[in-house]
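K.L.:
Have a look at these structures, which come just after this line.
The numbers here are math on the coordinates, done by the rules we state, and not lab data. Since this is a predicted model, take the numbers as computed values, not measurements. Cβ atoms are built from the backbone, for glycine too; each structure is taken alone.
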Structure I
Amino acid sequence: MHCIVPEAEEILDKEFPVLDHGFVRLVDYLGSDQRIVQSARVSYGEGTKTYRQDKGLINYLLRNDHTSPFEQVVFTFHVKMPIFVARQWTRHRTARMNEISGRYSVMKDECYIPAPENIALQSEDNKQGRKNEPVSEDVAARVRAIMEEDSERAFANYHELLDMGIAREISRIDLPLSLYTEFYWQIDLHNLFHFLALRLDSHAQYEIRQYGIVMLGIVKKVCPIAAEAFENHKLKGRSFSGREVDAIKAMLRGEECPLDKREKELFEEKLR
């Protein structure tokens, strides 16, 4: 049976802004919560039941990693983001995508410039991340000025090369990583949840997290029960190693934690 979700129909083709020039747009969807339970129950010949029973089944499936029913739901997005975000995005190879080409199209003069509150020094304990505290207003203003000057110069040179008749595929070479790109991205719900679990994590880069927040909001429109189960069991849930389980048992018995210093730090971070 074809699934129509009124809440999803209302947001089809609507652009949800992200960062300074980016967006996420739901182009199409296939399936809903109903499709997930239909797929799960087909193995023993039972269809949709009550809302409460369907919600219980979806939570059971997600909690126990029965993933194939979630693969029956498919989303197609149109996204616009800086190239450095897109390079992180395409690490997820379980989707189908088609990106705008600078060989065929003249690229728009749009580059990402981070807001002052998102400019920070290098983290001392995270080699690939920034500190949580932003730099001073003066430093942030200087950083933004440097980025704006560089992007303006890059685009001025880009258009000069184009005006000389130089091929687009050559003229684009020196454009910066902050340049915006666009692509269509089609992915099933199981793999979308995996993407969101990683990209909504506090350790993920701020910029890609903003896209994850918007996309989860869209999923909530199409599959509200599945999205709620994902948040509860995966996004906000935590798994524990065998040694961490032993530590929990020891704590319940009032005994000393058996973990070494580093294990204890990671364990306490999970608990927090």
Structure II
Amino acid sequence: MTDTDASIDYPTVPTEKVEREVMRMRWDDLTFIHWPYEPAEVQALLPEGLTVDPWIDDAGNEAVWVGLVPFLMRVGIAGGRMMPPRIGVFPETNVRTYVRGPDGTPGVWFCSLEAGALPATATARLTYGLPYFWATMSIDRGLDRTGSVWGYSSSRRWPGPVGASHRSRVEVGEMIDANDVSSFEHYLTNRWGLFSRFPTMSARRGFNVYAPVDHGIWPLRRATLLDLDDELMTAAGLTTPVGEPVVHWTAGTEVRIGRPRRTQR
């Protein structure tokens, strides 16, 4: 995949300052697994008011990228203090894609989010309208933080479809120098806002909200997908991905989320 000369020069820094932080967290030991989809297929999953944000490569090929993203969540509160491990540290796996709001603002849309903690699942559904699911989850840590093989697993508990599962193993490779991260890689990994449907996750009810996001620079490494047995993509309404994915791994970074606001129509 090459960079585009016809699409966007995706921003490498936050597009909006998080003036009023409502949540702080760390996303650690994270793998990005991305596949391209036809824009119409992904657009059909979005509520009115949001449009897909496709990537167009040098050859003119247009695709909407969908990410399968397992990691370790460490939840904090405004100001930076971390919550106790028994309630604030748990695995998470997201199915996410990239969209634009009515005014063209780019952001991420979460098709689903698995979390290994029931309180976090309920809170995120109530406060941000995010489609969180409680799951039994685990992370098999690599031998060190600079390489080796990492494993992730998940089995959904609530709400349904109960049992929707994910298992993957990735081999972590070379570090990508910060100056060598491509525009395409920025597009996949740097997302400075999130959209959701509030107060309900139904596309037919409620209204869209946007929250600014600020995060540190991902220390990205190249990675190889060794094994995958996944039902989360299809449970989110997507067809089974085909072809070799684009895979990255990162030790993680801090993430700050601002106060959500209703989007323009």
Structure III
Amino acid sequence: MKGEGGRGKGEKSSILDSQSCLRVVISGASGGLGLALARHYLERGAIVAAFARRATLLQALAAEFPGQVHCYALDVRDAVALQQAAGDFVGRVGLPDIVIANAGVSVGTLTEYAEDIDAFEQVIDINVLGMVKTFQPFVALMRNARHGTLVGIASVAGFRGLPGAGAYSASKAATIAYLESLRVELYGSGVKVVTLCPGYIRTPMTQINPYPMPFILEADEAARRMARAIARETAYAVIPWQMGIAGAVLKSLPRWLYDRLFARAPHKPRGLL
């Protein structure tokens, strides 16, 4: 397992020092990690297309960085809205250098409750299909230009199924596999695919977790480390690297031992999205 600082075969050996000319698309840009990523790039002079449902928060970001933010109030479940936003941004600014599919949701779920089926559907729809729909309008354009980086935010929660988080773990395991498929499909095209698997990040999504969160990062620090991995065009990175080691240990556990250890682990609270 590669940590945040590793480089894969054929990857660039140096970090891009200047990001002032970058054009970056970020979904889920109105809060949490997405907002931290947007701020990171904006503070370095980048032009950012900010996708999110909360228009007022996007407008506040645009007011803070005049002339740098293109706001698109949309839901990543809406493929048509994403295609229109992508077309508008490309027409106004040009092909993005980086597209970050960050939008995601998390909620505790238990299969035994019929009312949780809707939560399962929403988590899979947003976290998995939302990523596909975010990338889709840009793939052919980037392939034709032989340039661009597609970044998917997965999670260490996708390494093993966590109790009480069936929907979230399944969605993140799916994104890891999807991103690997996409990376292979685009191999040699000039388009890079970066899979980022963060551990715990201090955001509203994690505030309700009733259990210890080792190696937790502040959102701005996580964004800084992620941007560094993206600049390196690292194919796969776990952030922070300590969670990569923890994840490798978890993945190596035999099923009988994993089941016994995690059967009584505390659950994320069930709730509405």
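K.L.:
Out of I, II, III, which structure matches 19.9 when mean count of other Cβ atoms within 10 Å over residues 35-42 is calculated?
P.N.:
Details: I: 19.9; II: 17.2; III: 23.9.
Source structure for this number: I.
K.L.:
May I pose another question? When mean count of other Cβ atoms within 10 Å over residues 99-106 is calculated for each of the structures I, II, III, which structure yields the highest value?
P.N.:
Numbers: I: 12.5; II: 16.0; III: 25.2.
Greatest value across I, II, III: structure III.
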